[in-house]
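Asks: There are structures below to look over.
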Structure I
Amino acid sequence: MIACIPSKVARKTNLNDEYLRVIAFWAMLLDHHAYLNLEPNINYFILRIIGRLAAPIFFYLLVKGWKRSRNVKKYFFRLVFWGFISQAVLFFLNIEHAVNILLSMAVALVMLESCQKLGWYWIIFYCICAEILNLESGFYGILMCFIFGFLKGRILGLSLVLVNIFAVVIGYFSVIQLFSLLSLLLIKSEFKNRLIDGFIIKIPKIFWYLIYPLQWILIYII
């Protein structure tokens, strides 16, 4: 059930995360629509540029959830469960796609635990694994989660910028990937806990897992 909660309460319950999830979801939906249904034209590139906002926000929310989680194993298996369902949907729809973002986030979650308990150098191992396993976002997603998880302040911001520039320079992504840096403005405002006055919508957690495979079906049908 979707509930509306006054913003003063939202400040205490961290429900402002929902704003970021909604933005990331619509950015992802538009990106996937362009990926599957549009020819390379102006509309295609506009939607793909908007889509660049999604991944950094999802990675940031993953790290935030990891820091708050009382049961990381349960969090991990939930990502794996819905990730395999999503991968099955992609397979049956015959959509060529890397190993989906939910499974990528599951690997990133293990990376965060490993780096926290065993040392930061494990990031190298997981970046290599991301490429071998053909994870969506590859080493880029792993590095983004590491930065959100363990760096702070200006070093965090500078590192995110450098990772994006590096990925473009080596040809891992096209130049439109640089538009993903705009998502940092949304994340920065969330860091400062600025909320839109009025009400915030709290959506059940399962929706965000279920919607990922369902959006592929919807886009495929359209």
Structure II
Amino acid sequence: MTLISVLLPLAGLIAGAGAVAVSERLGQGQSWLTGQMPSAPVLLGGAIAGGAIGAISAFAAPTGTSVATAFLGWLLLTLGLIDFRVQILPNGLNLLVFLLGGGVVVVTKPDAWTGHVLGAIAGYATLRIVETLYRNIRGFDGLGRGDAKLLGALGIWVTWAGIPPVLLIASLSGICVVLISVAFRKERITSTTALAFGPWIALGGWITWLAGPVVSPVLLG
């Protein structure tokens, strides 16, 4: 057991609780920094999620990227929770995901930067095109611009080849949640129902980054 394997889960407890606190405050229309703290059970849930991200990063991250992978996971957790609560993916957090990924590429894969830059371009362009087509066909927005920015930011982590697995995992996850919501909560979902896609893009991005060499061949055949 290394020092990193101990410190990352502990740091994750704080990061996860902070992610929940920020999202809950924004969801209640309060300042993300000085608003009221969420209840203890909500904070505990966030802390457990953050700790799990830290533990997984310590043992399953690509070689030499444990700390960066944990920070990516905590950023994505925060983005996903905020999008779930207020359906916004803050530009600043998306930018942090992008810059952190760029730093990882420079340090660990300096000779493979082309594929990672193409991943960022492909990720953003894919959902930007979908957003535009949907608006032109249906007459209203179906995707937020933040979704495209998040996928672009993740693209620099997973390269252009990782974009399809990210989208497939995100789509399947989102569909499963909608089906469960309809089945157990008896909610009526229509074409105009607002649903957050950011949490599932975040989930797909982190899984693909962790297990890209395994996930990509399995999902894409």
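Asks: Given that mean count of other Cβ atoms within 10 Å over residues 73-80, derived from a single structure, equals 24.8, which label among I, II identifies that structure?
Replies: Computing mean count of other Cβ atoms within 10 Å over residues 73-80 on every structure in I, II gives 24.8 only for II.
Asks: Hey, Cα Rg over 2.2 N^0.38 Å, for residues 25-96 alone derived from one of I, II reads 1.36; which structure?
Replies: I
Asks: Also, I was wondering about something else. Of the structures labelled I, II, one was used to calculate relative contact order in percent (Cα under 8 Å, 6 or more apart), giving 19. Name it.
Replies: Here the read-out was taken from II.
Asks: For which of the structures I, II does the calculation of log10 I(q)/I(0) by the Debye sum over Cα atoms at q = 0.24, 0.28 Å⁻¹, for residues 105-168 alone return -1.03, -1.26?
Replies: Label of the originating structure: I.
Asks: Given a value of -23500 for helix-only ellipticity at 222 nm (-39500 (n - 2.57) for each DSSP H run of 4 or more, over all residues; to 500), point me to the structure among I, II it was derived from.
Replies: It must be structure I, since only it matches.
Since every read-out is calculated from the coordinates, none of them should be taken as a lab result. Keep in mind that what you see is a predicted model, and the values were worked out from it rather than measured. Cβ atoms are built from the backbone, for glycine too; each structure is taken alone.
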